[in-house]
1. Determine which structure produced the value 35 for relative contact order in percent (Cα under 8 Å, 6 or more apart), calculated from the coordinates; the candidates are P, Q.
2. Work out which structure the value 0 belongs to, where helix-only ellipticity at 222 nm (-39500 (n - 2.57) for each DSSP H run of 4 or more, over all residues; to 500) was derived from one of P, Q.
3. Compute distance in nm of label points 7 Å out along Cα→Cβ at positions 12 and 76 for each of P, Q and report the one that scores greatest.
Structure P
Amino acid sequence: MIQPNWDLVKIDVEALPEQTSGGIILPQDAQKLLDEGQIVAIGPDVARHAVGQRVVFARYAGSWVKDGGKDYLLIEERDLRAVVS
């Protein structure tokens with residue numbers, strides 16, 4: 001398991017659905033990642049966020065890592081834009 005250092009946050013980012021609510025199947029190149037996700041781990045210097053929060057983050061910030069066969073985003077706390085309630 002990857003545990004973030006410093007003020008880094010590990011986020012599980014969701015992909016947009018492969019099919020619309022109307023039943024239209026989206027081609028692979030039209031599917032994009034959302035710019036929100038759930039915090040699954042935090043570094044020791046993270047002050048304002050907690051594991052389990054859903055957050056919106058800056059689209060091109062952070063680094064992608066693979067942990068247990070799944071992709072996660074490691075991002076600095078300052079690049080988190082909002083908490084989704």
Structure Q
Amino acid sequence: MKTDPQFEVDGRGFYIMIASEVNPRDGIGVLLYEITADDEDMVLYVFRNDGEHKYEVTAFIETLPLAAVEFAIREFHEIIDPEFDPPP
């Protein structure tokens with residue numbers, strides 16, 4: 001069953017998921033998925049890297065609408081605590 005789009009840009013449907021990682025890197029982030037006719041693909045990852053105390057953005061496709069990237073970053077700032085977790 002496909003996920004309903006959370007928002008649309010230029011006729012392309014997108015939604016956000018929250019994900020945490022512990023191995024090989026430690027942190028939490030916002031995943032941006034694009035819904036296509038055949039699938040749902042992760043296209044962008046906005047990540048708080050607690051191990052390196054960095055904020056990172058990874059794009060998994062070459063071209064994304066700026067409005068979709070801005071939406072993902074805005075959601076990141078609204079949902080994810082900006083404070084880095086201390087090392088274990």
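1. P
2. Here the read-out was taken from P.
3. When distance in nm of label points 7 Å out along Cα→Cβ at positions 12 and 76 is calculated for P, Q, structure P comes out on top.
Just so you know, all these numbers are worked out from the coordinates, no wet-lab data involved. Just so it is clear, the structure is predicted and the values come from calculations on it, not from any experiment. Cβ atoms are built from the backbone, for glycine too; each structure is taken alone.
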